[in-house]
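The data blocks that follow each hold one structure.
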Structure 1
Amino acid sequence: MVHLSGLTKQYGNKVLYRNGNFQINPGEKVGLVGPNGAGKSTLFKIIAGEEGVDEGSFSKPERLVIGYFSQNIAEMSGLSALEEVKAANPKVPVLTKKIQELELKLSEEMSDDEMQKTLEEYGELQAEFERLGGYDLESQAAEILTGLGIGPDDYNRPTESFSGGWKMRIALAKILLLKPDLLLMDEPTNHLDLESIVWLEEWLKQFKGSLFMTSHDRDFMNRIVTKIVEVAYQKITVFSGNYDYYEKEKNIRKEQLLASAKRQEDMLAKEKEFIARFAARASHAAQVQSRVKKLDKIDIIEIPPEEEAMQFVWPETPRGGEEVVKFQDLGKIWTTTEGKEKNVFSKANGLVKRLDRVAVVGVNGAGKSTFMKIITGQTQPTSGTYQLGASIKLGYFSQNSLDILDPENTILDELQYRVPNSTIGSIRSLLGAFLFSQEDVEKKIKVLSGGEKSRVVLATMLAQPVNFLVLDEPTNHLDIVSRQVLLDAIKSFQGTVMIVSHDRHFLREITNRVFELNKNELTIWDGHWDYYMEKKKSLSK
């Protein structure tokens with residue numbers, strides 16, 4: 001369906017890929033992976049027709065309908081959320097008008113031949129109208145919006161009243177309603193909560209068209225894609241299987257490449273030794289020349305550089321009390337901008353013990369972040385009490401943490417301000433572990449990406465000895481490799497962890513208790529993530 005052959009693309013002196021080849025077949029679900037800056041977004045733009053190729057060929061069917069969801073969304077205003085989604089396919093109103101015109105024409109007198117021709121055209125238009133979902137457009141749009149977390153109460157809200165993250169959901173809903181032949185999705189889960197991710201996952205499984213996507217969510221990729229296209233080090237490599245298969249196969253191929261490179265290195269050393277030893281002897285001149293020519297023709301096996309990853313080394317964890325935090329009859333009521341009171345949750349009771357790994361879960365708006373803010377002293381409860389245990393030293397990460405960074409500070413300035421007792425050398429070493437080079441540390445906070453800001457905040461936490469980590473969506477903006485490094489670090493942390501995350505792989509690997517906020521109540525499940533999911537599933541039957 002989509003074929004890329006001998007693909008070469010570069011910007012100035014920077015080559016993204018040379019002689020790349022892959023194809024996307026009808027109905028195929030393909031994942032795109034690779035380090036930041038390798039050219040993943042450029043590949044989407046090439047397929048979407050927004051950019052050309054420097055060398056090679058790119059072909060696709062002339063009438064192929066492509067839906068492209070990227071992180072750069074168009075401005076939205078003047079329509080409600082539901083109207084904006086319904087306007088996704090401009091063909092529907094055009095087809096509606098043509099069908100109505102033909103219906104009027106069919107009520108008039110005409111010859112048999114003309115009648116036959118008109119009926120055929122009418123049938124074709126109706127079939128296309130039905131394929132595009134024209135007969136139930138509004139119900140489909142409503143279903144998709146609800147699945148992505150925008151419920152009936154918000155259908156008629158003007159799009160300009162939604163925040164950037166919610167506008168991304170509306171933009172995603174528009175692409176899904178389009179039901180294209182090929183769906184291009186650049187990080188579709190970035191602004192979704194766990195419930196919306198699960199819904200989208202099921203929708204994509206049922207989707208009949210082809211899918212080409214990138215995602216930082218390992219579980220999401222594993223459950224959907226059956227082929228991986230890797231863009232790295234100027235090469236495009238294809239793997240048959242999901243993300244877990246790709247990871248294993250990549251390691252196998254690398255080991256084979258290293259073994260081949262070692263054999264070649266040994267062979268070259270022997271040949272060069274022979275040439276050096278007998279170069280001056282006339283009796284061996286023919287053999288020497290033969291081996292020189294042989295070496296000239298050999299393609300040297302190149303070993304790709306090791307992909308950099310964050311290196312976490314925790315400071316010594318101070319020993320705290322066995323009871324980390326205890327709360328009784330905890331409740332919170334927010335007052336809305338309209339002056340109305342909203343009960344977030346009430347009568348929450350629980351105890352977090354030393355070395356617990358607690359996942360805090362619930363639908364969007366259930367109060368997860370509010371609960372974390374109370375526990376960390378960022379806001380006060382409306383009712384009830386909470387108490388941190390003896391010698392508990394808290395480390396708190398939230399999405400708001402990114403906003404409290406001083407945009408005019410350099411990365412180095414920010415760390416010095418937040419960790420005043422550390423030396424410049426230790427701060428530079430710490431930032432190096434978080435992939436900030438000697439030059440990077442002089443960048444101002446205001447020019448950093450979301451992922452870079454997250455790494456700055458995580459670095460400030462790491463620089464101080466704590467025994468209770470409270471993490472509100474720490475994996476946002478981190479790629480799969482960085483998420484895995486953070487996950488391994490949390491596994492090795494000798495303290496207590498409370499976490500909100502929509503990454504199921506992350507939660508499955510570390511959770512031994514689940515605090516679920518639902519319908520203003522807190523339910524505590526003692527058990528790992530899969531145990532919690534199994535219990536929830538059995539209760540829903």
Structure 2
Amino acid sequence: MTAGNATHRVLSVRAAGSRAVLADMPDTEGVLALTAALRASPLPGQLNVVPAATTVLVTAESAPAARRLRDAVLVLEIPPPDLRATGAEVVINTVYDGADLATVAALTGRSVEAVVAAHTGQAWIAAFGGFAPGFVYLLGDGSLDVPRLDSPRTSVPAGSVALAGSYSAVYPRSSPGGWQLIGHTDAVLWDLDRPWPALVKPGDSVRYRPVRELVRLSTPEAKSPVGPGEAAGDGLRVVSPGLLSLVEDLGRPGFGDLGVAASGALDRASLRRANRLVGNEAGAACIETVAAGLTVEAVGDRIMAVTGAPARLLVRARRDGPDTEETFDGGTPRSAPVAEPFVVLDGESLELGPSTAGFRSYVAVRGGVSVEPALGSRSTDTLSGIGPSPLASGQLLPVGTSTASGVVGYPEPQPEYPSVTSTTELRIVPGPRDDWFEPGAVELLCTGTWSVTPRSNRVGLRLSGEPLARMRAGELASEGMVAGALQVPPDGQPVLFLADHPVTGGYPVIAVVAEEDLALAAQIPLGSMVRFRLY
């Protein structure tokens with residue numbers, strides 16, 4: 001990886017939690033050079049590389065490997081990148097009617113016609129993926145360098161063609177955004193039905209072709225591999241999905257440069273435990289459910305187990321009669337144990353009741369839930385919409401063959417879970433952007449008590465407490481994010497990113513929760529309290 005005439009050096013390397021490092025580069029060219037070098041000759045322990053505007057996030061297989069990576073990346077001599085397109089040329093038909101087109105003309109000292117000519121007259125190089133699947137930062141020649149909006153829009157329409165800094169991009173789906181909008185297109189940037197879902201991938205070149213006629217936007221609809229009301233075949237039929245029930249496995253790592261988070265079960269330890277109990281492979285798909293209310297019917301005899309939040313488990317028999325398709329016996333049910341395998345016979349239902357601690361339960365069935373995978377995983381990503389839809393009443397979940405042995409497991413002890421009245425302690429690693437905050441901010445983070453607000457979800461826990469004040473004004477260029485990152489928006493209230501977090505973000509991260517504590521963070525009930533301490 002060493003080059004005799006290296007032209008790029010890493011400015012600094014910061015810890016991004018216990019298993020990742022963030023390398024600061026002087027510019028995007030340096031980012032591309034480092035990314036190319038790390039992908040051509042991966043360092044020992046390197047797992048994934050996510051480039052951004054002026055940083056490269058490198059994740060490692062372990063905490064010791066991350067420490068070694070930090071030292072190795074800092075002294076790398078990096079050959080200059082090939083800034084020519086290395087992939088396909090993609091042509092995107094564009095109607096130039098964006099809300100900020102006149103503003104861009106004024107900012108660049110050009111006429112509207114000259115802006116369109118400059119935008120269509122150059123080849124844009126796909127440098128790296130962004131905050132959403134299919135969103136790719138396209139690097140231009142700098143002639144249309146414009147700032148982001150002072151106040152981001154809460155919703156940018158899908159297909160919007162936009163500018164920010166030296167980049168252009170197309171919004172694949174409706175989302176918040178602060179880029180300058182200059183037009184729109186009907187090109188579908190992300191479609192899982194294609195052999196390669198992304199229309200544009202890093203290394204491609206893009207040419208925008210101006211068109212006059214109005215373009216009708218179209219985006220692929222999210223598909224559920226099995227729909228409500230489907231009742232044929234064997235598996236588990238959803239009688240009631242409860243508050244929110246999703247199919248999850250261990251996620252889809254490795255697609256960060258395309259804007260796709262790993263996602264997967266929030267409490268990975270509980271998912272693995274549930275699978276061990278029924279004899280499945282560790283990463284077999286299970287049902288992740290919050291609070292109470294999930295009820296599933298066994299279609300065929302099923303070996304099952306429930307881990308995570310210790311819910312009350314009841315097994316009911318179906319009542320006889322012609323009008324009882326979704327009605328179960330109101331008589332005395334039998335109880336099922338938590339964290340032990342048990343049998344639900346054909347036609348019986350398993351009902352999850354309330355729990356006194358924890359927040360998420362994991363329901364495993366021997367053989368695993370066998371819905372159609374997306375990018376190699378059966379997990380639902382609530383932020384990007386990738387994966388199966390949330391469970392719905394009447395839906396049949398097929399059962400697969402993801403078994404690891406011919407026997408089921410022994411009962412396993414579970415950890416203690418937090419209750420709504422408890423205060424949960426999580427360990428943190430300061431940085432990578434703690435220098436954006438006033439002196440003492442990390443100490444305030446650790447000495448304060450933070451409440452978990454109802455706006456929390458699988459993307460992150462939104463916390464409320466004494467605001468953390470910034471020392472720096474202005475924007476932070478978007479950079480890679482990891483699960484556990486404590487990102488702090490301008491209001492000073494941290495957001496603890498969980499499995500469905502965006503791949504990149506533009507708010508500074510004051511600290512990162514240790515990976516070993518993320519399963520615990522996933523079980524913190526809404527309304528309870530959190531404290532932090534140094535790892």
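Suppose you compute mean count of other Cβ atoms within 10 Å over residues 55-62 for every structure in 1, 2: which one lands on 21.9?
Here the read-out was taken from 2.
Source structure of the calculated read-out (FRET efficiency 1/(1 + (r/R0)^6) of positions 135 and 431 (r between Cβ atoms, R0 = 41 Å, to 0.05), 0.10) within 1, 2: 1. Sorting 1, 2 by mean count of other Cβ atoms within 10 Å over residues 39-46 from high to low puts 1 first, with the largest value. Upon calculation of helix-only ellipticity at 222 nm (-39500 (n - 2.57) for each DSSP H run of 4 or more, over all residues; to 500) from the atomic coordinates, which of the structures 1, 2 produces -12500? The structure behind it is 1. Taking mean count of other Cβ atoms within 10 Å over residues 247-254 as the criterion, the top-ranked structure out of 1, 2 is 2, with the highest value.
Taking distance in nm of label points 7 Å out along Cα→Cβ at positions 47 and 255 as the criterion, the top structure among 1, 2 is 1, with the largest value.
Given a value of 226 for volume of the Cα convex hull per residue in Å³, point me to the structure among 1, 2 it was derived from.
Checking each candidate, the match is 1.
Read-outs throughout are calculated quantities, based only on the coordinates presented, and are distinct from any laboratory measurement. Because the structure is a prediction, the values reported are computed rather than measured. Cβ atoms are built from the backbone, for glycine too; each structure is taken alone.
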